[in-house]
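Enquirer: Below you'll find a set of structures to go through.
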Structure I
């Protein structure tokens, strides 16, 4: 059976240049996370981002991708390419590395996201890594030490990571369990940067900027978030995310009443437990009368 190139097979992969972020994403630094990431990138140290849902982990990676100028001499002003993988329980090693595909009587090889990042010196971001199968995550081990190598077993090749490549993973410790946790052999290959929801003043800034809502309303939404997060001890699985607050702000900005916007963006989005919903609605009513 003949082997075909992508062009011969009539298939064209998306160019890695298309993964460059050309406009600055809005991100408000809370601590020294920017400096830590820049240093890790410069020293080729893999990064693990830990924090609750909607706390800004993905936005942070996008911002750093834009902020970091390519250090391989190419002079790209729009930053380092960012290839993101949303991990899930059916994610296989072939999904990440690549596979042969049959087209007619020919077979062609298609690089997976990690292989493409390794070859092109991009940031590879594995979002919610604990959702992936544990046997899948083992393949990243040679990439996370001094070797910086990716084995392509099906092709009998060993890829050396290009300058500029960085492996970044994220996960939410709040969903951690015995079945969904990182192996110690994987965890200890990364530096870890912890994320949490920002203080009220900074969160209000983010809400106002992202949603366009009036700063006074943004401050009230940030105050609401503080109160709702305190309900975690009363049956709420996880506090309201900054993302949901931005959604509420967008609805309010577009004419939806604050209480209704909070109901659909926060109360109903957070839980199906009617008792907990009532508790959150009481908090909403105390702020938006």
Structure II
């Protein structure tokens, strides 16, 4: 039986809550969640991978049980800085990345900064290409172009409880297979005082991630990390073409499309774990 430890760590004045499981000395795996979730999204995956990896899954700053950053506003650069320092403090000197949604631009910033630390990348609906962005981003794009109060107000619909449920269930062939635990917890965190403004700020700052796409892609071409893209193909925000695009820069990349939505782990944790085991089984140099 897998024992998951739940801990808190102060990172330069910011409290980071994280989950840790697996054997010391095993290959390290860093799990980075996305919007509007937390490390709770990995609750089913962690026990399925703990036999092979030393796993750490933090709540990003401003999400879940982690605090807001102590210095400066919450931007993706700042989130990456905190998580970078966090990896130092938990002893992750070389590790594989599992990135999802917001976790992708966070983790890829770390990969660009420390390419020697990254042993492999698993991208689960974690985009790094313009063609992977659907028309669902249009209201956010409008805010990038004009930071007006009206455009910011229009984005509040993305923070509504109904939208959170929709994000979890859209594109899922059988929505009754989606536990309410995930979206209910996310809605609880989104309802905290100040949380909405933080998330609206991050919608605006997401443009900085798109600006970095060429740098991320140059990293892929220059370092060719083993990469697995496992994707809910019915994602309303990140299109399957974004998963296929990894092969343009990493021809050996493995792409697996699953018949589910954005939060693929809610319905396909067992299958994704099996794909990950198979993928790492082929990467002999990454075995513990």
Structure III
């Protein structure tokens, strides 16, 4: 699928970017022969390890390389790095992939996402069938019978934990000093590095600031260690109008305003779920064990 996709792009004079492993780039370059240098290459890791970085990189590539070819498309072959990812990280990537159809609408990006079924877990492949409207069968693109529209996928695949049975959470009622002390006391033993602790403090504070600006003055805050990370879950009883995915067709296409966007950039993941029972926001940052090279 990759070779005819790239060759057709060159024939149509569409910009072509291939973001995959070094080995797969080598295979494609060999197959393209003299045309190999006419397309761009990037190792997947250069796009970032976090879903928000990956999505931003795709949109940035579109903004920096508007097409001049006959189809008006920018072609991208993008293979994420799945090795070493936790269950929660995989879930966050699938949610990002589900949202790409919405967030990249109108950009003209034609995206192919390879999955090496010899290497990746079967659950990851199953997630691909659910998050991609079409799947490649040989050289053909066929509708995926298991595809779930992004909004439904986000609602049915949230991994956030309810706080009903949690006894060691903090009840925020406007005292920013007290909640900051709670967050720092819980996060510092896990994150160790002062700069990382400070970034986590800023990230949680930005979420609280966002909620306060929305008129929310009562929030349950729970900070705890999970698999070498520090996780913070914030819940308020009011449902909030925060879309799970950016929609460029909307008058206000951004999914997040400035404060939440900053949190999204600082953390490994930022998950938002809102419904009749209220709004839950969860963010995570890697601890010392995961930050070592």
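Please treat every number below as a calculation from the coordinates, not as lab data. Since we're looking at a predicted model, the values are computed, not measured. Cβ atoms are built from the backbone, for glycine too; each structure is taken alone.
Enquirer: Looking at FRET efficiency 1/(1 + (r/R0)^6) of positions 114 and 170 (r between Cβ atoms, R0 = 30 Å, to 0.05), point out which structure of I, II, III has the largest value. Please list the in-between numbers first.
Expert: Details: I: 1.00; II: 0.30; III: 0.10.
Between I, II, III, the highest calculated value is found for I.
Enquirer: Still on this structure: Upon calculation of Rg and Dmax of the Cα atoms in Å from the atomic coordinates, which of the structures I, II, III produces 17.6, 53?
Expert: Working: I: 21.7, 72; II: 17.6, 53; III: 20.7, 65.
Only one of I, II, III returns 17.6, 53 for Rg and Dmax of the Cα atoms in Å, namely II.
Enquirer: Another question, if that's okay. For distance in nm of label points 7 Å out along Cα→Cβ at positions 186 and 202, which of the structures I, II, III scores highest?
Expert: Values: I: 2.8; II: 1.1; III: 2.1.
Largest one: structure I.
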